[in-house]
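Enquirer: There are structures below to look over.
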Structure I
Amino acid sequence: MKYPIVIEPGNEKGNTAYGVIVPDLPGCFSAGDTLDEAIDNAKEAIELWLETVIDDGGLIPAASSISALQSKSEFSGWIWAAVSVDLSTLSDKAERVNITLPARVLRKIDAAAAASGESRSGYLARRALMA
């Protein structure tokens, strides 16, 4: 999902930080000393905001289009960007799945999981998140 962010102009000399607001996520904001840092920090703020909502059992707000938000006068002269967030990495809800693998592959997975001190499920989840 891509969330639009609005960035209050700062300057690269460090005199003024770039402030970031995520209009679709009330109370979600961030900042950075550079424009790139502000965008990176916004992604982290969005993920933390969404994790909190998920943990509390709330609903994830839909992302608006930038064009739908640009008409707001309070953001006149600000910089617009979009931050991509993978919601599947944020949910900790366990889900049972049934997969079919060749026995040889399953033995290799089990050996690797045992060597790392993990369960099969834990090993597969960690490896998938590393990809």
Structure II
Amino acid sequence: MNSIIDQISQIKKGLTIAEMSALTSNLDITEKHLAKVVGLSISTLAIRKKAGRLKPIESERIMRVDRIFRRAMEVFDQNEAIAKRWIKSPAKALGGIAPIDFTETDIGAREVENLLGRIEYGVYS
């Protein structure tokens, strides 16, 4: 894991499109789905692909989704299949919304992290 200073530097520089593509691959989701989660329209995504790099705010949102996925992996004992299924499945505790879609906002992402904490400690949600 990179230090906070490294992460901030990455965000300011902007993640590459390849880094975004790696996350879509890791999560088994479409680029279109991840773009929606991070607030990118399809036309803006096409512009970013030509440039090869995302803007800082988009990069921060990508890193937020990645952080949630890594946390899910921890909670589910590094079982990638379970973590992927969980992050994409509607959750009662989130009003029937999939955790990945709840991460569209920072407050939603914090609630997903709280939910993962409750799951980790066996607290009914």
Structure III
Amino acid sequence: MPLFVPATDGAALRQALAAPDTWLVACFCAAWCSTCTEYRPKMQALSEARPQHVYAWIDIEDEPDLLGDEDVENFPTLLIQAGERVLFYGPMLPHIGHLERLLDSLSAEGPAVGTQLPDVAQLLRQAA
């Protein structure tokens, strides 16, 4: 599965998120962030290696509505959402192995994380 960018891959992203229990792995980034620039090819490779999830690269300046009242202060900041439940939200060191281990440790039945984020997957499904 590719690494989707909402601004350019909207239709394909909506289709990939069509199933209600789909896992969304989203990286909140900024175009000016050199760490994000270095991390992006690793996220792309992960999205191809683990196609059971949907991966999105979300520039916070292009898609501010996806954050609601939440602030992103460190990059990369990752969201892992299973259906409507947020399983992880927070900054992570830009080592893809950390994300791989995190994905391996989570389950859809695990505890949800409280955030001020809106339902990002739902917003992406509804985007025009």
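Every number here is computed from the coordinates shown, using simple stated rules; none is lab data. Only a predicted model underlies this, so the values are computations on that prediction, with no experimental measurement involved. Cβ atoms are built from the backbone, for glycine too; each structure is taken alone.
Enquirer: Taking mean projected area of the Cα convex hull in nm² for each of I, II, III, which is largest?
Expert: With respect to mean projected area of the Cα convex hull in nm², the highest-scoring structure among I, II, III is I.
Enquirer: Okay, next question. Quick one: P(r) over Cα pairs in 5 Å bins from 0, in percent, for residues 60-115 alone came out at 5, 22, 33, 26, 12, 1 when computed from one of I, II, III, so which one is it? Walk me through the numbers before you get to the answer.
Expert: Numbers: I: 4, 11, 13, 12, 11, 10, 7, 7, 7, 7, 6, 4, 1; II: 5, 22, 33, 26, 12, 1; III: 4, 17, 26, 25, 19, 9, 1.
Label of the source structure: II.
Enquirer: Suppose distance in nm of label points 7 Å out along Cα→Cβ at positions 4 and 100 works out to 4.7; of I, II, III, which structure was it derived from? Display every interim value, and only then the final one.
Expert: Working: I: 4.7; II: 3.0; III: 2.5.
The value was obtained from structure I.
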